[in-house]
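So, here come the structures, one by one.
We did not get these values from a lab; they are worked out from the coordinates using the rules stated. On a predicted model such as this, the values are computed, not experimentally measured, just so you know.
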Structure P
Amino acid sequence: MSLTVEQRDLRDAVRGLIEKAGADRPAWRRLCDEVGVAGLGIPERYGGAGAGLAEVCVVMAELGRNLTPAPLLGSAVLAAQAVLASGDDAACERLLPAIADGSVTAALAWTTQAGHWDIAEVGCAARDAGSGWELDGEAHYVLDGTAAGVLLVAASTPDGTGLFEVGPDTAGVARAAVTAMDDSRDLAVVRLRGGRGRRVGGDAAGALAFARDQACVALAAEQAGAAQRALELTVGHLLTRVQFGQVIGGFQALQHRAADLYVLVESARSLYQAVAADPGPGPLAAAAKVYCSEVLTQAASEMIQLHGAIGITWEHQAHRYLKRAYSGRYLFGTPAAHLAAIAATLIDG
């Protein structure tokens with residue numbers, strides 16, 4: 001699939017700004033102020049641009065190219081889409097405008113330490129204390145959890161899974177940054193001990209599933225963008241590194257490996273773009289996430305191999321792509337879990 005004219009313009013604007021700002025967190029503020037990336041997937045009535053997942057994926061692919069730290073995935077996709085899908089208009093009006101303009105980062109605290117991202121397995125529990133809801137438990141792998149201005153906590157209740165808005169500075173709420181393999185990805189543990197929260201919507205199971213699907217596709221776009229950049233850097237090395245009197249890109253064996261990577265990267269890009277254009281990705285979201293995870297892992301591994309000795313040094317950026325590849329494989333569920341869910345869907349269907 002090819003991008004529309006508007007999507008190409010968006011891609012060029014984001015890429016140019018990242019190149020000027022550098023792959024650092026200040027780039028996020030400029031992306032929000034000058035391009036409006038945080039509001040792309042949020043309806044206009046809530047302060048967003050009213051675009052869609054396809055446009056979000058354009059930005060995610062560019063963030064992936066340079067591994068730019070940004071809360072787009074955790075805040076503007078995962079958390080914002082959970083609020084939208086909750087059907088709670090008051091919560092949408094209260095929370096989404098600030099998320100859309102990037103002035104507030106939201107974080108969804110959901111999964112246990114096992115990291116299954118399963119609707120039936122949430123890290124916290126909520127009880128009605130009469131004057132409000134009180135939450136207890138511990139959520140892991142919370143994207144942008146340390147910097148978030150608002151927490152959305154998935155918790156079990158007597159009437160099903162609920163979604164709760166919790167102030168990060170509320171009594172009984174503690175956040176701790178965790179050391180991750182990929183240090184450009186902000187992950188945290190959120191602990192609640194009687195923390196007070198406001199319920200968002202009713203049974204949140206459907207909202208969480210929808211948000212996870214959206215996040216899987218966005219992550220797939222980021223992985224495909226990173227894989228494409230890894231391939232570009234590798235080809236650049238093959239065309240400049242000289243051994244035995246000629247550039248190593250002239251060796252047929254290395255040409256074959258680069259050609260195989262090209263096919264993988266292009267197929268990953270085609271897959272996530274096709275899924276992003278589907279209004280209800282469902283199992284296809286899991287397929288895109290699994291495939292793009294595998295492609296980035298292979299592209300990053302080949303990047304290190306084909307760069308030779310310099311590829312394993314701390315100074316070279318190849319290791320950063322490999323770390324992003326392996327950490328992303330387990331975000332929003334393992335490849336094995338997604339493949340099992342896809343197989344079950346096919347069998348039942």
Structure Q
Amino acid sequence: MFLLFAGLCFPQAKPKAPVAASKPAAAPAADQAAKPEQKSTDEEVIPPAAPNAIFPAIVARVNGKAILGRDLEELVRRELSSIGNPEWKNLREDYRGQLTLNLLTSLINSKLIYQKAIASGIKATDAEVQAEFQKIAKTFKSDAEMNIALAEQNTDRATLEKSLHETLTLSKYVSETIDKKITVTPDELAKYYASNPDEFKHPDIVRTSHILIPIGDTSEQDAKAKERAEALLARIRKGEDFAKLAKENSVDASASQGGDIGFSSKDALTPEYSEAAFSLPVGGTAIVKSQYGYHVIKVTEKKKEGVSSLEEVKAQLTEFLKNQKSQAELTRLVQQLRNQAKIEYLIPAGQPLNP
């Protein structure tokens with residue numbers, strides 16, 4: 001799966017409170033020598049495991065529906081990439097086991113929520129799936145490049161669309177049945193603020209907006225990116241609206257907020273960005289190059305070391321407490337669904353097909 005619904009892996013990590021003035025047991029063993037099944041109970045075609053796959057074609061079933069080994073392996077590979085892509089066979093057995101169990105649990109929990117959503121009549125529309133698909137497609141230079149990238153992950157466009165449908169359906173269900181019903185009262189805000197004073201202390205901080213222009217792989221692409229960033233800076237200094245230009249040009253997620261990334265401390269930013277942000281005056285603009293590309297920066301506010309007032313952190317604290325409540329409700333829902341479900345583990349955690 002290209003998108004994994006976050007936060008469904010047990011045990012849950014305790015949500016972290018917002019920084020002041022900043023934006024916000026092994027699985028049961030199974031006979032692994034058995035041949036991988038080619039169809040699930042609803043006749044879904046199950047692709048065979050690749051010759052060098054870590055896991056077999058099917059690693060678990062949830063109410064009769066297959067959890068694919070390639071989806072589990074994709075999550076494992078993604079996790080290992082953050083620690084230098086070590087060889088699976090070179091990892092400690094206990095680490096392999098815990099990683100496999102955690103990620104498989106996450107996939108199972110996601111499948112349970114998806115099944116609940118479908119049973120409730122909530123699902124992503126074809127238009128929503130296609131819109132998300134096109135966002136991914138635009139990150140590739142051509143259809144051929146995208147096809148190659150998908151093939152390298154032992155998948156294809158149809159599988160990607162199916163994965164997007166499941167992920168968007170799951171997200172829509174959680175949004176409509178849990179998130180939209182969560183409220184935070186003024187008393188709850190005041191109580192949390194009063195009970196956790198240290199969380200609202202802050203060092204010197206700066207609020208910035210930026211427009212991120214990717215640099216590409218060649219010197220020619222780098223030069224074009226720099227030229228584009230300089231042109232945008234010139235337009236901003238002539239009076240054009242920064243937020244509008246950010247929404248139209250930035251590839252960063254902050255584009256939807258007009259480029260605003262909120263308040264940050266010096267160590268929360270990349271060194272190049274931080275140096276520019278803290279040296280510029282309020283209202284100042286500049287171009288900075290980092291590993292992510294060219295940033296057109298605007299400083300919008302600065303604060304000296306101190307303690308943020310409740311009013312200053314009200315919005316972000318409200319969002320934090322909402323997320324905390326939503327996560328608790330989601331955890332309860334998943335546990336209820338697990339108690340009612342038939343879950344079959346077809347691999348012993350940590351015992352891969354190709355150790």
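A few remarks follow.
- Between structures P, Q, the calculation of Cα Rg over 2.2 N^0.38 Å yields its largest number for Q.
- Structures P, Q were shown, and semi-axes √(5λ) of the Cα gyration tensor in Å, for residues 174-213 alone at 25, 18, 6 was computed from P.
- Comparison of P, Q - label where mean projected area of the Cα convex hull in nm², for residues 70-197 alone is highest: Q
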